[in-house]
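**Q** Right after this note come the structures.
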Structure I
Amino acid sequence: MTNTESAIDEVCTKPIADLARLGSVQSYPPKTMLVCERDAGHSLFVVLDGRVRIFTENQDGRRFVLGAYGPGTLFGEGALDGGPRTASVEAISGVTCAVVQYSNLKSHIAADPAFAMALVTELIARSRSAMTRMKGLALDSVYQRLRALIEAESIEQNGVRTLGPEWSQQEIANRLGSSRDMITKIFRELTKGGYLDAARGAIRVLKPLPKGW
């Protein structure tokens, strides 16, 4: 087994690993635009290392972040039907991906129905996750969405839940579909209440956030 195959098996579920093996491994530096909204699509990507940000922009250039994906996830499948790309994708960090041409994917789907079913199941799970997030945007307050984001994305460091420096207040606003001013206001109150410490380039959760604000 090569180093690349070992890396694929380490971070991917079996259907995604099988998919990744159909492609070529490529690396990209931070800030690279891997996919541009409305462009024609000819390939999808499986993330093997690093993180990417998926977003859309309105006519005024306001960015709305749809999600951030790490190793073992895929993106770029939305144009498989021949339509344009539905969102843009940017490398947050240095990123390594398996790039799979649609032509290779379609041939493999035709030859292996079990693989096709596994891939469909994976895409359905992604669709359910996206729908859950859309419901949150429609029904939850900005504070409720912020609390859910912190609980989902923070990691434990030295016994303290922490959001890394990549989570700026503007990035959080983009992710939550909110204004920067609203996020700043909520952070100010949570800091005063002793819930958060955001003064050291990272957001540290000092105690459980209140259910309401």
Structure II
Amino acid sequence: MAAIAMSDDRMVCFFDTPELTLNQAGVVVRARRVQGRADDSVVKLRPVVPEDVPDELRRSPAMVVELDAMPGGYVCSASTKARIGEGDVRRAIAGDRATRKLFTKEQRAFYEAHAPAGLGLDDLTLLGPILVLKLNFTPEALGRKMVAELWLYPDGSRILELSTKCPPSEMLQVAAEARAFLAERGVDLSGEQQTKTATALDYFVSHLDA
């Protein structure tokens, strides 16, 4: 048995060049619409050394530093996040709003500090949108909240990501418990692992002409 929260629908857009110049530099630019909530945007740097994040960004409520672990390795990332106006992402998809206007002054400064020189936000290509279904649930056998995200691609293909969060000091224990929980339920963790962001970027770049 598991306690299950209501799912929400999301439309996620990425911004990069057709050559994925930003991705190659470790920068991810994303905006999304979330059912029943304001739109939001993210500028992420991955990988990052947490100690290298400037003190002023560490103190910012918009900054989040995370360690993402999956079978085969882990990586640290730093993100600046912001709530934006309702309908802003829809207008950007329709071409009625400049990409830079989806991001705050702090996000734009973070982008400019890490993006390749001369590549502005308005120079980027819209990649997406993609429909994402998210569901929170707490399996009794695991005793901690898990998140399931189903990414639905326009060609009918799908990716399911299962994840959980914990403090860095508990990472090894929680990773072992989660692996055991999934393995006991027949989930194969030996296959090739790729982040959902990298998969989405590769897909939409390969379909730009279409």
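**Q** Taking helix-only ellipticity at 222 nm (-39500 (n - 2.57) for each DSSP H run of 4 or more, over all residues; to 500) from the coordinates of each of I, II, which one would give -12500?
**A** It must be structure I, since only it matches.
**Q** Between structures I, II, where is mean count of other Cβ atoms within 10 Å over residues 17-24 highest?
**A** Sorting by mean count of other Cβ atoms within 10 Å over residues 17-24 in descending order puts I first.
**Q** Determine which structure produced the value 13.5 for mean projected area of the Cα convex hull in nm², calculated from the coordinates; the candidates are I, II.
**A** Comparing all candidates, it corresponds to I.
**Q** Using mean count of other Cβ atoms within 10 Å over residues 161-168 for the comparison, can you identify which of I, II gives the largest number?
**A** I
**Q** Any idea which of I, II comes out highest on relative contact order in percent (Cα under 8 Å, 6 or more apart)?
**A** With respect to relative contact order in percent (Cα under 8 Å, 6 or more apart), the highest-scoring structure among I, II is II.
**Q** A further question follows. Suppose you compute distance in nm of label points 7 Å out along Cα→Cβ at positions 25 and 81 for every structure in I, II: which one lands on 3.4?
**A** Working through the options, I get structure I.
**Q** Quick check: 0.9 is what I get for distance in nm of label points 7 Å out along Cα→Cβ at positions 9 and 33, calculated from one of I, II. Which structure matches?
**A** This value belongs to structure II.
Every read-out reported here was derived from the displayed coordinates using simple, explicitly stated rules and does not represent laboratory data. Bear in mind the structure is a predicted one, so any value in this text is a computation, not a measurement. Cβ atoms are built from the backbone, for glycine too; each structure is taken alone.
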